[in-house]
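The structures come next, written out as structure tokens.
Each reported figure results from applying straightforward, stated rules to the coordinates on display, with no laboratory input. Everything numeric in this text was worked out from a predicted model, so none of it was measured. Cβ atoms are built from the backbone, for glycine too; each structure is taken alone.
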Structure P
Amino acid sequence: MKYQPVQNFINGAFVNASSQKTADIISPIDGTLLSTVPMSASTDLDVAVAAAKKAFTAWSKTPIKERVQVFFRYKYLLEKHLKELAELCSEENGKTYSESVAEIEKSIELTEFACSLPQLVTGEVLEVSRGVECRTEHVALGVVASIVPFNFPSMVPNWTLPNAIALGNCMILKPSEKVPLSSGRLAELLKEAGLPDGVFNVVHGDVEIVNAICDHPGIEAVSFVGSTKVAKLVYQRATSNYKRCLALGGAKNHLMVLPDAIPGMTAQNVAASMSGCAGQRCMAASAMIGVGNIDGIIDKICEEARKIIPGENLGAVINKASQERIEQYITEAEQQGATILVDGRNTKVNGKEKGSYVGPTVIDHVTPQMSVAKEEIFGPVISIMRTNTVDEALAIENANPYGNAASVFTQNGAMARYIIERASAGMIGVNVGVPVPREPFSFGGWNESKFGVGDITGKSSIEFWTKLKKSTTKWNAEAGVNWMS
């Protein structure tokens, strides 16, 4: 075992969970046992919430310009330890080192945005009548929780913790039990940056802790990122307990490729979008709709896909169970009449035979009724459907129950605008395979990709992590009685 057993981080210190139950942390790269993670009990959550509530009084009263000084230092520490954090991310998640570097760089960008919050939450003031003033201000909620997935061990926690904490809240983070190592390191860096004890806490575990977070009377708001099935359950349970909840689910993102698309650029973007992070991201392109004759572009996509080599520029999927599930989707599509142009099944990497790898896979002649066309595969697989018109392509995209992203590849500006206006997704790309907005623009989908109001990052997150206080003051007695009295 490479690392010491993982512990919870509560009130500024690493502590053992009360439960003796643990799970192994296996590196998807080569099957190495990295560590063990505790399956905490609800009593462990109680201790963390108590610490956070105690810290909240002083932290929420600290001026925001002082609070963000912690995140200026935290940003510096992320930059200083980028290589170490990226290597740890790769070890536990299986993604390539360059992808892990990009993840830490995005974490730095998210933290940089949090440092700008004093300029964004200044509130408003207006003299509404002679001598009478109305004012608004953003007020922290209290103790909040963030439940995060395995696919981005550093970035997704940093979607929430910098903004929520800089705005005056205290946080409980529940990492994925598959990738808990990065969260512990983030906790250490926050403490080194000067964050007071109790403001940020990490409680490890499985479904028991997720349910306990949703039920806990001391937690005011819950954010969740994961599958749509679980997002629905979390949203329903948290809101039934009168909490705010923003739950991000899965996706089935469609790329519409028109005949006038630039072949080389399109092929590179499509291949990178479907295979980046081994396809284990909710913004991956997993469905492509070719409009008209795009055979030449598909040929180039296959050429690009064959340049993606497992163990070199393609990382592992999270575990063997995921590998088997992805390969079953490919086999089922083949049995249903689809054509496998590039086949990533039965992939082995020399020297890493115990790793979990699926090679890049391109499937043509897929019909909208096939599972590979409808369901989130979460692997380096793209399914190609064919249509004659843009409206037919839009009908397929609109019928998809998810709504994270959609992209179009074309050189026709009017046609791009036509698709932007009609695609049913929260994030749209034009000649962009992964249309993730940069800060301060927020991340968030539509339909069954998101449950709750607002987005999880950027300016939109301010409304989720705060409540608005309105005050009206009158000091001039000589104004007499008026309707403001």
Structure Q
Amino acid sequence: MNRTMRSTSFRPLISALLGAAVLSGCALAPTYELPATPQPAAFKELNGWAPAAPADALDRGPWWTLFNDPVLDGLVQQVEVSNQNVAAAVAAYSQARALVAQQRASLFPTVTLNGGANRNGSGGGSNDNGNNNGRTSNSFRLNIGSSWEPDVWGRLRAGISAAQANAQASAADLASARLSAQGELATDYFSLRSVDAQRALLATTIEGYQRVLKITQNRFDVGIVPHSDVYQAQTQLASAQSDDLTLARQRAQLEHAIAVLVGKAPADFALAPAPWTVTVPDVPVGVPSTLLERRPDIAASERAVAAANAQIGIVRAAYFPQIGLTASYGPSASAIGDLFKASSVAWALGLSATETIFNGGANRAAVQGADAARAQAVARYRQTVLDAFADVEDQLAATRVLAQQQDLQRQASAAADKVEEQVLNRYKAGQVSYSEVVQAQVTALNARRALVQTQGNRQTTAVALIQSLGGGWHAGQLTAQE
């Protein structure tokens, strides 16, 4: 009869456990929908201009290999392992993944094992025979306990969803950090090569100015030209040499920046001048709708919306009771040998429910705050998308304009070289003043440098366009990493 009564008395508890398990997973978070954003059919700046590269060129491998520069290839590979900003992003992503695992663990019971031993005594006096009247006793216990909070209202699963979304946002942030470091390195590298090319032009120009100064000095020595011509030639030469020093300073700064990007101290890094092959790849653009899948910053912003959406479910669960289940099993005895006897075993099962009766509207305020946070995340996501569209349009416009400028500046440089040569010959023949020579030399040098700068700008703009398109990254990589 005792066994029957015991079984009957725990039927309500067992029913409660089963009911909690059935209700577990009830979701209170709103159904997540991707926020609507403007999606034009095509980029405006593509009108009249379209790259000839295949559409999947960016997906075939590292995007920087499109520039066919082995030195750049070697430098960019060092960014992955040595750049400290990327290393910090990797650590942040690892932390986010650990939080996902921590949230998932909340779905399972917590099991604990504890034990203890106590020795107690009382009294301390002695009788006439010298015996101690005090009493001592020993107690030993060993207990296995378990507690579990069934996810009746979906609060725990909403926490997991939020943690997963945050981890995916962190993975996208990692991709953004990596792409940013790679793009900055490529931009600094091409800027350095452009400076090297300008210094090579100046070196040739300075040699020419030195020859002209010698000619002018000889003509002055025989009384053909005034001393002012010599001064002008000296000024021209010194100005060119000063420009070369300015470029040397710029090159040093770019070299230092590259050293930091690859994780080295500037003192331990050097990049020797090398021939500059101006390769400007045709960058496949595609349609604006694909940009939502190819920009890691857009993906990170969208995942922030998903996390905010899950957070609403978490705070809504506060309206409902918090249910907990506990269980314990273990023996206790006055002697270690008695711990494993059946008569010393005790067990317990418990069911608890906690409901907030009044908290001054704190739950309602928390839900309103979560709704507002989601609205804020949606607004930021839409702004990120708009900024991305504008970024691509800017780079497309710059790409088209710079290609046209390069052709015009090449023509201008060739014409200025001819003018410089003709004016110098006429000066040697005594037909023009030296001021005309100076003007022709300045015009020719400026035209040459402008052409080199435009060539460098075309390369750095190609890098910026690739970055604005996501560098070959795709949002599908987020789910593949989970």
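What the table below lists for this structure:
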| quantity | calculated |
| --- | --- |
| Of the structures P, Q, the one that 18 was derived from, the read-out being relative contact order in percent (Cα under 8 Å, 6 or more apart) | P |
| Structure responsible for 16, 31, 24, 16, 9, 4, 1, 0, with P(r) over Cα pairs in 20 Å bins from 0, in percent calculated and labels P, Q on offer | Q |
| Structures P, Q, by distance in nm of label points 7 Å out along Cα→Cβ at positions 104 and 384: label with the highest value | P |
| Structure (P, Q) behind the derived value 12.5 of mean count of other Cβ atoms within 10 Å over residues 32-39 | Q |
| Among P, Q, structure where helix-only ellipticity at 222 nm (-39500 (n - 2.57) for each DSSP H run of 4 or more, over all residues; to 500) as derived comes to -12000 | P |
